[in-house]
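What follows is a set of structures to go through.
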Structure I
Amino acid sequence: MSRIHPLAHVEPGARIADNAEIGPFCVIGPHAEIGPGCRLIAHVHIAGHTTLGARSIIHPYVSLGGPPQSQSYHGEPTRLEIGEACDLREGVTMNIGTVAGGGLTKVGARGFYMANAHVGHDCIVGDDVVFANSATLGGHCEIGDQVFIGGLSAVHQWTRIGPQAMIGGVSGVRGDVIPFGLASGDQARMMGINVVGMKRRKFERTTIAAARQAYREIFFGTASLDDRLRTAEEKFAGEPVVATIIAFIRSREHRSLCRPTGTDTRA
């Protein structure tokens, strides 16, 4: 049976699963769904059509399911879905989606969101991510699995960050960051491949070497980007990591590519 503190306020219609714990001064809206084993410590606000996955821990002053910070929103019943076993520290905010953006903000499982991190409307965030303190996503961002975003960094709306990429602290990201990439700077630029992250995830040395060589092939040279992609594809055929990087670049849509300093910007 769920445990709801007498000083919490749970609106009729909210669904609180067995073994969930709702601490003092929490406010749970009528369309919220709290999964099994969740723990809302205190002073948590959950509004909108928000689903919280099992075994998630929500710290004080977190606000989930609030209206999107978009002038296009006019009260539609859009949603926020958060995966299981997430850890949301103090002051984290996540907004529901907009009709124009598909109506859903979706956050994956096992994410660790440090104090004051923010996920904007219509974002799609993968599993096992880490957002350091005050890491911020504008609307419509796509963040891959196992991404790390450093403290005080902001990602511009409609930007994509590929899986297993790392964004350094105090960075402003305005272009798509390739999978396994490392980007940093107040106007973020590519710094190379996230070698430390790949080593921690037990990638073979040959795979890491191929990723580094492909990075140089793709971003440096006199040919057009499309020609460089074709060259890298041929040279590193059979390397799944390189294939993932190339496919990500080719699927770009809203934002230009985040590139190293001094490289050309031809498509």
Structure II
Amino acid sequence: MNELNEKIICPICPRRCALSEGQTGYCRSRVAKGGEVVSLSYGRHTSVALDPVEKKPFARWHSGKFIISVGTFGCNLRCPFCQNDSISQADASIETSFLSPGDLVSLAKKYVTRGNIGIAFTYNEPLIGFEYVRDTARLAKVAGLSAALVTNGYVTQEKLHEILPYIDAMNIDLKGWTEKYYEWLGGHIEPVKETIKTAAQKCHVEVTTLIVPGRNDSEQEMDEESHWLASISEDMPLHISRYFPRYMTQDIPPTPVEKIYRLVDAAKKNLKYVYSGNC
């Protein structure tokens, strides 16, 4: 058996990490073990909170309600401006608390009387912890609860199709409109566009674009992005959010508020529901 054949391919995201036994993938949360690539984050939580649905953000899905939000660690992109880098760039050595899928569903049910509608997998990239999301979302559906993903959309179509029957809503980051921009983040744009197209056929989808000055703040690009989203559905909500210096972008100033409003106006030429965020 040659070295190539000894590698185990992770099936979760388009990166398709080829790993030797015991090697951890780019996301820091998956490892080759026993001939397969398994999750290191299963049931391990860095954050658990009861959040307003609008905070995810969802503007046109269960407005006024709450949702139990959970996050683990790791990410399959390297956004220099990440607002949750303390967990997205962490590995399995980070301190966590454990909740089995059943435990999390039981917790979510306890808060139904306080307006909770289900569980949102968020804070870091949830789909790199695919198995836990799948198992928990299945139980949530049986319990009459909703399951939502707040995701960068960087997932294989195979795994997306497997998870979608259990997911009620997704907020997907379309981080910019050019391949050059996605190269800055350590990924590619086309898999994200495919995720949006596929998910929109199966569940409620909203899209978020964070605007970084001098990087993805072109009105022409926003016109093109919103036109493309409208080709899927003119009713797809788009959140255009203001950036603040974080992580490795302390030298880039916050997005001017007036720039956000101009981009919102540009997107409204193509989409019915466009929202400003962080303004």
Structure III
Amino acid sequence: MKRGWFVPIAASLGFAFLYLPIVSLVIYSFNESKLVTVWSRFSTKWYGELFRDPQILQAAWVSLKIALISASVALVLGTLAALVLARFGRFAGRTLFNGMTTAPLVMPEVITGLSLLLLFVSMELTFGWPAGRGLTTIIIAHTTFCMAYVAVVVQSRLVDMDRSTEEAALDLGATPVRVFFDITLPTIAPALVSGWLLAFTLSLDDLVIASFVSGPGASTLPMVIFSKVRLGVSPDVNALATLMIAVVSVGVLGSLWIMNRRKPTNRNPQA
């Protein structure tokens, strides 16, 4: 039976619909003209203008700082959650704990952002902390939803991990803590790096949640881009979006490469 043409044609049209606008944006970021839809000639001057914009540089530093801290904290908390779900078997409240851990994966960002905003307002009225909205609230919010992604990545690696080496080390007298740091941690290291890169990328790219929980002086790079686009797309925004696409792409590809680099392969030797 001949292979039908519907699936490849539909897939091609779908990918074209998704990625042709991105390709067009990248191409026009090298356009010398001030008109973003009229090609003049190849130039990189808008990248130079971009790096001379203090608002962009400040927002980029804020986003980078938030992403680094959020990804690191999410890595620790997500790994602990993954260990509990993968190694502790059944316990009271496991279903609730699993649901709360993975809820940010399916929760609409608007709901997450609004609920966190109400939480921070209530905490400020009750405890006096956090005082207003700013870097601290954005970091807490980003850690909350990034932790879920880290937990899923690390848990999948722990479930597929061969525990015979750990059991042998325990039988030989090693303590559980020693086994974790000497055997478990090096084995799941690719998943940890992958989870951190994924969390870093998601934090760097977030707009909706940060818009709810940010305050004066804590505008992230996506927020600045959105404010500029509302007044009309300018060539420097194209250049900035191209750089963000490059950073996010490197993070995602690096995460996938590290995850697949040491992925165990099933070999079935023939008799």
- Query: Can you tell which of I, II, III yields 0.00 when FRET efficiency 1/(1 + (r/R0)^6) of positions 63 and 231 (r between Cβ atoms, R0 = 25 Å, to 0.05) is derived from it?
  - Reply: I
- Identify the structure, out of I, II, III, from whose coordinates semi-axes √(5λ) of the Cα gyration tensor in Å was calculated to give 29, 24, 18. II
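Quick check: 4.9 is what I get for distance in nm of label points 7 Å out along Cα→Cβ at positions 71 and 199, calculated from one of I, II, III. Which structure matches? Show your work: numbers first, answer last.
Details: I: 4.9; II: 1.6; III: 1.1.
Label of the source structure: I.
One of I, II, III was used to compute volume of the Cα convex hull per residue in Å³, for residues 87-190 alone, and the answer was 68. Which one was it? Walk me through the intermediate numbers first.
Numbers: I: 68; II: 117; III: 161.
That value comes from structure I.
When distance in nm of label points 7 Å out along Cα→Cβ at positions 151 and 167 is computed for each of I, II, III, which one produces 2.8?
Details: I: 1.7; II: 0.2; III: 2.8.
Answer by label: III.
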- Item | At a computed -8500 (helix-only ellipticity at 222 nm (-39500 (n - 2.57) for each DSSP H run of 4 or more, over all residues; to 500)), which of I, II, III | II
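Determine which structure produced the value 9 for relative contact order in percent (Cα under 8 Å, 6 or more apart), calculated from the coordinates; the candidates are I, II, III.
On the way: I: 9; II: 15; III: 30.
Structure of origin is I.
Every number here is computed from the coordinates shown, using simple stated rules; none is lab data. Values in this document were obtained by computation on a predicted structure and should not be read as measured data. Cβ atoms are built from the backbone, for glycine too; each structure is taken alone.
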